[in-house]
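What follows is a set of structures to go through.
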Structure 1
Amino acid sequence: MLSVKVHKQDPRDLYEQVAAEIRRAIAGGEAKPGERLPPAKDLAAILGVNTNTVLRALRLLRDEGLLEFRRGRGISVVGTPERGDVIRQARDLVLYARRHGFRIDELIDIIQNVD
C-alpha cells in the first residue's frame, strides 16, 4: 500500500495534495511502472478524504501520462514524473502553436528539425 498523506491545513486543494503524494511515490520507486494502485475508495479511506477527491487526483495523473485506467484491471502506473513533465510541456506547446495558427503537422515538422 502506498504511504500517502494529506494535511488539512495545507493551502493546496486536497486533490492536488493527493496527486503530489502519488507523484512522489512514483518518483521514489514506491510505485513502479506496471504496478497497480489500490482502488480509489481504499486510498480515500486511508487519507480520510472523499473518493471523488482521489478520483480527481488520479485523473490528473492520468492526464500527465503517469497512470493508465483500464476497465476491470484498475489503475496502473505507466510513466515517471519526468515523462509527465514532458507531456505537460508538450500540451502547452501545442496550445501555444494553435494560438499562433500552426497546425499539428507543422509543429511536428518544427520539432523534428530542432537540434
Structure 2
Amino acid sequence: MKPKELIEQWVKAFNEGDAEKITNFYHSDAINHQVANEPVVGKGAILKMFKTEFSQAEMTCIVENIFEDNDWGILEWKDPLGLRGCGFFQIVDGKIKFQRGYWDKLSFLRLNNLPVPKE
C-alpha cells in the first residue's frame, strides 16, 4: 500500500475514534512523536495513547492535502474547531514505522475545554 492510500485509511479510522483499528496501521516497534508530547514507542503504547485521546475529546481530521515521497506520506489537516496541523508518516512494509505530528497543543486544550497545565 502506498503512503497516500495508507494515510487516507488512517484518517478514516481516526475519525471513527477507533483506537484498535487505527493501531493496526503501526509496526509493533513504531514511534509516534507528536512534538507537543514525548515520543510514544511501540504498538501497545500507541494503542493506549489513542484510547486516552479518544476518551478525552471528540476529534475530527479534515484532510487538506496528502503528499507522498517514496516511503513518506505527509498529511496537512484541520479540524472543525479551527485547529490546523500536519503529520509525517514513514511507511515500511505497508505499516507506519515512524510518525511525527505538528500542532498547537495549547489551542487544542482550550478549544476542547480541557485543563491547561500550569507551569
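The table below lists the values:
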{"item": "Answer label among 1, 2 for the case where distance in nm of label points 7 Å out along Cα→Cβ at positions 15 and 71, calculated from the coordinates, equals 2.9", "result": "2"}
{"item": "Ranking 1, 2 by relative contact order in percent (Cα under 8 Å, 6 or more apart), the structure that comes out highest", "result": "2"}
{"item": "Identity of the structure behind 13, 39, 25, 16, 6 (criterion: P(r) over Cα pairs in 10 Å bins from 0, in percent, calculated), options 1, 2", "result": "1"}
{"item": "Answer label among 1, 2 for the case where helix-only ellipticity at 222 nm (-39500 (n - 2.57) for each DSSP H run of 4 or more, over all residues; to 500), calculated from the coordinates, equals -10000", "result": "2"}
{"item": "Test item: distance in nm of label points 7 Å out along Cα→Cβ at positions 23 and 47 calculated as 1.3, pick one of 1, 2", "result": "1"}
{"item": "Comparison of 1, 2 by distance in nm of label points 7 Å out along Cα→Cβ at positions 63 and 95 - largest value held by", "result": "2"}
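A short reminder: the numbers here are calculations on the coordinates, not readings from a lab. The model shown is predicted, which means the values in this text are computed figures rather than measured ones. Cβ atoms are built from the backbone, for glycine too; each structure is taken alone.
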